[in-house]
Structure formats: structure tokens, C-alpha cells
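Each reported figure results from applying straightforward, stated rules to the coordinates on display, with no laboratory input. Bear in mind the structure is a predicted one, so any value in this text is a computation, not a measurement. Cβ atoms are built from the backbone, for glycine too; each structure is taken alone.
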Structure 1
Amino acid sequence: MRQPRLSCVVERRLLVNYRVDPRAAERLLPEGLRPQLVNGHAVAGICLLRLGRVRPTWAPGAVGLRSENAAHRMAVEWDGPGGVETGVYIPRRDTASRLNAWAGGRIFPGEHRRADFAVDETPDRVRVAFATRDGDVRVDVTVEPAGELRGSELFADLAEASRFFRAGSKGFSDTRSGVRLDGMELHTDAWDLEPGRVCSASSSFFDSPDRFAPGSATLDSALIMRNVPVSWQPLPAMATG
């Protein structure tokens with residue numbers, strides 16, 4: 001079945017970023033992918049995403065759906081037909097939407113697992129917490145808007161961070177088959193990020209000593225996107241070794 005191109009509005013997107021020891025990152029990647037390094041660090045993180053008006057591009061916005069979603073991600077590069085390409089590897093996607101969990105990997109690329117979300121959002125602070133139904137992942141993040149990006153060892157300023165994440169528009173996520181990665185590419189003419197300040201952050205994924213030795217994954221920065229219209233283009237699946 002041909003997978004449709006989707007349109008939606010990113011009502012809120014928190015990018016909570018970690019700098020990671022490249023050797024620790026390499027161990028988590030499928031064959032054919034390698035960490036994209038910034039200042040000697042691999043770049044990983046959590047994307048906490050509320051989507052609104054999600055529908056096929058040909059459908060009116062009034063029929064679109066709304067959902068809370070999360071993705072653990074790592075910036076990667078690989079050798080494509082025309083040279084080195086960049087994007088993100090997504091070891092897991094989670095969603096509060098039963099429909100997303102059913103349709104992901106069927107109607108559109110990207111298998112999703114179910115999770116329960118708690119969100120407390122004001123103009124001055126956003127808290128997003130979720131726990132997956134399978135018990136594997138728990139996340140609790142609180143971020144405040146900030147006037148500028150401070151304290152990051154990955155990015156000198158907001159402009160540099162924005163360019164980096166905009167260039168990583170191709171996302172490839174794990175599938176239960178273990179033989180392919182599902183691909184989607186984000187498109188928008190209204191790309192806009194603002195800096196955030198992390199008030200608190202915990203993630204069983206990044207805090208796990210089985211996955212990351214102490215000191216090999218360090219919280220670096222946060223970025224916020226609000227009310228940006230986007231579309232998602234399915235990409236050919238990527239074989240995994």
C-alpha cells in the first residue's frame with residue numbers, strides 16, 4: 001500500500017538534548033549508521049511532540065487528529081548514493097494515541113508503542129512526563145523558555161543549534177522486524193526554534209547504566225518549537241545489515 005504524505009501542526013515540540021560519548025553511541029546504532037559528531041560528541045535526545053490537525057495532505061485541517069508523542073533519537077550519518085547523508089536514528093517512538101499505535105508501520109512509517117502522558121503547560125513553563133505501557137521507559141522533563149541558549153557544549157548559539165536540527169530532517173526508526181528502518185522526512189517553510197532552560201529532566205533511557213556508563217550521556221540543552229505547520233514525506237525503508 002502506498003503510504004500517504006501527512007500534514008499537521010507542531011503545536012509543541014521540546015528537544016531535550018544530550019551529548020554522548022561516541023563509543024557509547026556506536027553500540028546503539030544499527031549497521032550502516034554512525035554517530036554524527038559535534039565538537040567531538042555524539043548528539044542524542046528526547047523529542048516530546050504534540051501534533052494537531054494530523055491528516056493526509058489532501059484532507060482539510062478540520063478532520064485532523066491531535067496527539068501527544070515522544071521519540072528517543074540520535075543524530076547519525078550514513079553513506080548514500082550521492083555521498084554522506086545526515087538524519088536521526090529513532091530506537092523507539094511512543095504515543096498516547098491508540099490510532100497512531102495501530103497505524104504506525106501500517107498506514108504511515110514509524111511503529112509506535114503506547115504510553116500514558118501527563119502534561120502541564122503554560123506560556124512560561126512546560127512539563128511533559130510519560131510512562132510506556134510496556135514498562136521500559138519513563139521520562140519527566142520540565143523546560144522554561146529562555147532568552148538565549150546558554151551552557152551548551154554542543155552549540156555556540158541558537159542559530160547554530162537551529163541549523164543542525166533543521167538539517168536532520170530525515171528520521172529512520174526501528175521496526176519489530178529487525179531487518180529495516182522506517183523512514184520519514186519533515187518539511188516546513190516556517191522552521192522556528194526558541195531556546196529553553198531545563199529545570200529538571202529524567203529519562204530511564206539515558207539514565208540507564210546498562211546503556212550508558214556513568215558520564216557517557218550528559219544533559220546539554222533544550223529547544224522549543226511552537227505552532228509550526230509541517231508535512232511528513234514517507235521515505236524508502238533502510239535495510240539494517
Structure 2
Amino acid sequence: MADDLLVIIPTRGRPQAVPEIVQAWDDTGATADLLFAVDTDDPELAAYKKHAAELKGDGRVRFTFGKRRRLCGTLNQQAVKAAKAYRYLAFLGDDHRPRPAAMPWDFRIRECLSGGPGIVYGNDLLMGEQMPTAVAMTADIVDTLGYMAPPTLVHLCLDLCWLEWGKAMQRITYLADMVIEHLHPANGKAVSDAGYEEANSAERVESDSAAYYAYMQGEFMVDADKLRALVATS
């Protein structure tokens with residue numbers, strides 16, 4: 001089914017990303033549903049609303065406008081709701097772009113996850129296999145844990161948690177030839193802006209790193225057991 005996969009994109013301050021991402025859907029032949037999650041206090045709110053009006057007739061694309069919860073909070077809010085309606089859920093940053101290949105990337109995701117609970121990610125041309133900066137997973141993972149990423153995180157280290165979840169389940173796949181390019185200042189493919197500066201500030205790095213290590217030493221053990229049980233009963 002074309003509507004069994006939802007890609008959630010929390011976005012702030014980058015309305016220009018919307019038509020670029022929709023164009024990437026067109027260029028790659030993607031049929032996955034696409035949800036842009038926008039903050040109501042975004043300085044660029046009017047531009048986002050204009051894109052929403054222009055794309056109203058595109059059945060693949062939806063927008064949600066809500067209170068600012070930062071990246072992790074927004075992703076979790078939308079993923080928990082969507083887990084009841086979709087079989088697969090994915091996260092892309094507003095600076096990720098799927099690239100054309102012989103087989104559409106979203107088809108690859110469906111194919112890879114069709115065998116049961118699991119996680120899959122592609123090549124972002126920045127971190128590669130080391131880190132799933134964009135990720136897809138079966139919705140039952142979100143349903144089981146009650147979130148798509150540990151809620152103690154704000155912006156960073158979500159990808160490290162996804163990697164550990166997949167390893168704990170022994171159900172994680174890296175597809176090197178499925179390119180979902182990360183256009184980031186770290187690889188010279190984007191210019192730093194207020195969003196990058198806030199997300200990568202010393203304070204955010206310190207806070208999210210501490211939250212990640214605390215999670216791995218505590219709640220991760222509980223989550224890993226839940227995920228292994230999910231695999232065993234699937």
C-alpha cells in the first residue's frame with residue numbers, strides 16, 4: 001500500500017526546504033506520505049502556511065502546526081499518533097534529500113521492514129554506516145516504547161539511540177546504495193543558520209550527550225528488553 005509509510009520531518013526556519021523535499025519525492029518516484037511538522041512560533045510561519053496552501057491538492061503531503069517541542073519532542077508527538085495508522089515510520093531532517101536510484105528508496109524501506117520489527121537506514125554521504133541520521137522503523141517499535149526517540153533528548157544523539165535499538169533487536173540494516181543525502185555545514189553542503197547554531201551549541205552538545213549516556217546506563221536496558229520481546233512474539 002502506498003500509504004503504509006509516513007515520513008515525519010520536523011522543520012523550523014527553513015520553508016525553502018519544503019518544495020525541495022517535495023521535488024525529491026517526485027525525482028525519486030516516492031509514494032510515502034510526507035508530514036511537515038511546523039512550530040506555531042516559527043519566524044517563517046507565513047511561508048510554511050503558503051507552501052501548505054499550495055500543496056493542499058497533493059495527497060502525499062500534509063502539514064501540522066503546533067507548539068514548539070524541539071526536534072525530539074515534535075517527532076515523538078507525531079510518531080506516537082501515526083503509529084496507530086501506519087505500518088512504517090521514518091524520520092528525515094529538513095536538510096535530508098533522498099536521491100534517485102534504480103529502485104525508489106521508500107520501496108527499499110518497505111521491502112526491508114516487511115519481515116517484522118526492525119530498523120533500516122541509508123547512506124547520508126556524511127556519516128554513512130556509523131550513524132542513521134535519517135531512519136525508518138516499523139511502527140510497532142514506537143507503539144511498544146511509547147516514543148520514537150528517548151524523550152530526555154532534545155536534538156542530538158537520537159541517531160545513536162536508534163543504532164543501539166537495532167543492535168539490541170538484531171534487526172538493523174544499512175543500505176549503502178540507498179542515498180538520503182544530509183546537506184549539512186559539516187560537509188560543506190549547507191550554510192550555518194540559527195537552527196544549526198542552536199542545535200550544535202556547546203550547551204546542547206553537553207546536555208544531549210549527558211542525557212544520552214544516562215539513558216544508555218538506565219532506561220535503555222528496559223527498552224532493549226521490550227524490543228527483544230517484540231521480535232520474539234512477532
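Quick notes
- Each of 1, 2 could give distance in nm of label points 7 Å out along Cα→Cβ at positions 19 and 187, but the derived value 3.6 comes from 1.
- Source structure (of 1, 2) for relative contact order in percent (Cα under 8 Å, 6 or more apart), computed value 25: 1
- Identity of the structure behind -13000 (criterion: helix-only ellipticity at 222 nm (-39500 (n - 2.57) for each DSSP H run of 4 or more, over all residues; to 500), calculated), options 1, 2: 2
- Of the structures 1, 2, the one that 55 was derived from, the read-out being percent of Cα pairs over 20 Å apart, for residues 131-202 alone: 1
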